[in-house]
Structure 1
Amino acid sequence: MNAAVLAAITFALFALGYRFYSRFLARHVFALAEHEPVPARELEDGIDYVPTRADVLWGHHYTSIAGAAPIVGPAIAVIWGWLPALLWVAIGTVFMGATHDFAALVISLRNRGRSIGEIAAGVIGQRACTFFLLIISFLIWIVLAVFAYVIGTLFHSTPSSIFPIWIQIAVAVGLGWLVYRRGAGIFAPSLVGYVLLLAAVFYGSAFAEAFPGIGEISVQSWVWALLIYAFVASVLPVWLLLQPRDYLNAHQLITGLALLFLGLAILHPEVQAPAINPAPEGAPPMIPFLFITIACGAISGFHGLVSSGTTSKQVSCMTHARPIGYGGMLGEGTLGMLAVLAATAGFSTRSDWHAHYASWGAASGLSAKLDAFVTGGATFVAALGIPFETSKTFIAVMVIAFAATSLDTGARIQRLIISELAENHGLRALSNRYVAGGVAIGAALLLALTQAGGKGGLILWPLFGTTNQLVAGVTLLVVSIWLRRQGRPCLYTLAPMIFVAAATVASMLGEVGSYFAHFSERWLLALMGSAILALDLWILFTGLRVLLSTRAVQPLAPVASR
């Protein structure tokens, strides 16, 4: 099968989904109206609540949700074949992921920009809010460990990426200082900074050759270094590193997607993976683990946190929720589609593909799956005349930059959650940002370096995907109850919730069972998985009971949307 044809078909499905299904949701389910009040205008404060142009906010929202997960997840999931992976990315994005993000954004807009956790307190109860916050904390704990492993693995396998990444950090700090301390505009300096980053990509291989020992640093050593860096990033002012780094990543994302698509169109390679590979050696069963492994490439609970946590406070017109919420997830699905194609059509022969995917743990596990995307993506980019090694460095840097954004943001969010819980329970010492940050990073180190002999990158991924989808299921449940109370149709959020909840509970039961079977090596995973499953089941059962007893109290009439 030709990869360019598959890309065209998937694009067509995304376009149809946006044109018809998102309009149906906006008009008949959420009843959006152009002149409806929005929190950014009613509560404008110039800090958090800031009315923002739709195109600018779309870019900010997209770069906030587009991490490394929609790359890593599909690159692992293609072990079951390209067809189920691509089908789930396409169908899951249109009917579940984009619906979830759109719904989370709308419900927050209708509740003064409150987060989905705060809304859960009013919809299900305060205890549900506390339990939901704990699940989110577990999710971020896993994110920190997983993405430290992802970056460490790529540093070890592609040492030419190390120099550009540290240059990006230096450029981001310089950009933050220029903008916030010298009053410079951000666009022109960010372009200069991005040019410096691209130049560093071209010198990445020379740097690795000049310091050959850097390629021999173990993944575990990189995990230590990266989590210490994450601690520093979590306590620095947000304007000094996180914000300018996200802005640089926006340029990198646009460039990367453009190069990948152009290369794919020129090369139009054949897919080397089998359409379906239902029982690869050592892999968990395709159903339900396909849905969990692809994670953010089709639906992500983390996106609901972004939609309701920051984006909803910047939407300047209610009808903008459709292109930003629904359209932003289509962009994420596009990244997932590219990951599937790079990891299946970026190989010269089928035997090359099987060398990476002969078994779940083939060729060092996570490293092989990441290398499949990096090598495949580099093959597409090299079709434009860019040297292959430079192309490979660029793709590796793109993945690492997104993973680092997740690492930075996750460490900061976890620090804030720990501080909030500490203040609520009178633990003043833990409310200190340095202490809270140290606890957050220490816990992530414990998880990353003690489970499965400290080599658990691929082992951690199913737990990450499962917990992430559990958050998505709870979000959809909260939205469904809220819609029912408003007299609006809730089937279109309830059906995805039931599917996601069933898949994730089944997956978590399987994962927890496997952890207990190897308890001496995976004791922490067993305890975490059991706690997450118990909390989720309580929220689901309580929420469904509330849903069944709910009657409409404030019906909304359908409103034509733009």
Structure 2
Amino acid sequence: MKSILRILPVFLVLFIFSCKGNREVTVNELQGHIKYLSSDSLRGRLTGSTGDSLAAEYIKGKLVSYGLVPLSGDGLQRFKVTSRIVEGKSNSLSVNGTNFEADKDFMALAFSSNSDLDAEVVFAGYGFNINNDSLKWNDYNGVDVKGKWVLILRGDPEPDNTKSPFIPVSADRDKALLAKDMGAAGVLMVSGQVFDSQDAFETLSSEGYSVDIPVLRIKKEVADAILAKSKNTVVTLEKKLNQTRKPYSFSSKVTVNGKAEIERELANTRNVVMLLPGEDPKLKDEYIILGAHFDHLGMGGPGSGSRALDTIGIHYGADDNASGVAMMLELAEKFAKTKGSHKRSIICLSFSGEEEGLLGSKHFVDDPGMDLSKVNVMINLDMVGRLNETKNLQISGVGTAAGLKALVYAKTDTSVIKLTLSDEGYGPSDHSSFYGKNIPVLFYFTGAHMDYHTPKDTWEKINYKGMVEISCLIFNMAEYLASDNSKLQFKEAGPKVENGRYPRRKGVTLGIMPDFAGVIKNGLRADFVTPGKPAAIGGMQKGDIIKVINGKTVNNIQDYMFRMGQLKHGQTISVEVLRNDKKVVLLIQL
């Protein structure tokens, strides 16, 4: 009896830190994966970086050691991403024959086209064209900008008002796109004294699609040279506009010859796509997918998505998302070593580019190398390392298949883990890409925290015991979905459009899930159309590529957001879409 009592605690520990089947999910192994993936040597796993590549090789190596084989090729699905945007060598600017120096006096902006223009300059205030119930301001009224440069002040007349009605229309790119719509052939942007007393040039962000005309950011001294004939300066004009709160536009009678050139530097990255063959001769040609992204924010900095705006340092990403990768690896090993656990084949997918806009998962679903209709479910693990004292686990997507919510409850011991469920299949992680392809999804998430997207998301803050408990729950669920003879039947559930990665302005929406990754060029694909919303009522279909809204072109997600920001509730708009290579015009009431 004493011997039994001595070994009983050991058995209890083994029971707690294991689950049905072989006992491979352990604290030590989870910790080992996370410590490596979030180590200094991987430097935050920025998409396309050396750390990103090392992470991919580590993940593939572990899966190979468990007995998985490449789905195709060598198991690495390669693609390219924009790593940064730099100025080209051909940027030039002259005002009435006086040449100015690139980087010192002017610079091309990231959303500029690579083109030149020799034309007169029109000053157009803040570059607004606002006409709503609370505010009317048109800087283009009474001036002809067709084929000309437009000189625009950055910002707005209320720089200290955090609730200013000008904020939604004050972004540089939006102003440049509006200028193009008004007929301008080029844009010169300058910071006023109040807006930026230092008149400093910002680092070019890798974000920003071209507006298809040259856009140059110029110093105040250059702008003053352009304004000299009118006896104005940037300072006096900014003061006038801010005090009068009225547009003031005029022709400068000065000609500017300018050329903009930017270069997009591409980086190689890859998804890891490995297969554990199914054990049933008939069902092995169907699949469940276990997915988790491995990229993070690198060293942070402007445009990276870091919440630590004043910090440049390794963003370790232990919870986001070394935790999801570690759990996927442990589940893969457990399935490989648990006989009878998977009649269907299991695809273990680890994505890069998630932080850049779901780039890796978008790339996979658009070029999967297999029949996506054979996928029973995609299970996404993203930030599963911070189970708190309430033991609350969030699971989204339970409405994406008939009976899936009931199944989640049936496979969960809610006395151990508390569940917060959401029906929606769309959300800010890689499962959204699969939901857009009519695949049932489950998204596991332990919740946000103050360390999210900061350098403080480190390995020692992970709740490893909690991860073991979650792993048990997911294994039981995945085992059933991998072995049950019946296949899940997809249902539309969502999306919650406001959860997208790009900031969304308050106002009208079409009710679509746009292609955030920009897979389609010169248009914006609707990856999901919400039933009962304006787009669906107006006849838009999933897969339609939006080309034009109210006569204005839409080439990308940023164009779309800008166009939608100009519309009102109740307005009827025309939307030109490309459907099966044919143009279709829809009338949609917002």
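With mean count of other Cβ atoms within 10 Å over residues 336-343 computed per structure, which member of 1, 2 shows the largest figure? Answer by largest value of mean count of other Cβ atoms within 10 Å over residues 336-343: 1.
Can you say which of 1, 2 returns 51, 47, 27 when Cα extents along the principal axes in Å, for residues 64-199 alone is computed? Source structure: 1. Each of 1, 2 could give relative contact order in percent (Cα under 8 Å, 6 or more apart), but the derived value 30 comes from 1.
For structures 1, 2, calculate Rg/Rh (Cα atoms, Kirkwood Rh) and state which one comes out highest.
Details: 1: 0.94; 2: 1.04.
The structure with the largest value is 2.
Looking across 1, 2, the calculation of helix-only ellipticity at 222 nm (-39500 (n - 2.57) for each DSSP H run of 4 or more, over all residues; to 500) that yields -23500 traces back to 1.
Only the coordinates and a few stated rules stand behind these numbers; no lab work does. Bear in mind that the values here come from a model prediction, so they are computed numbers and not experimental data. Cβ atoms are built from the backbone, for glycine too; each structure is taken alone.
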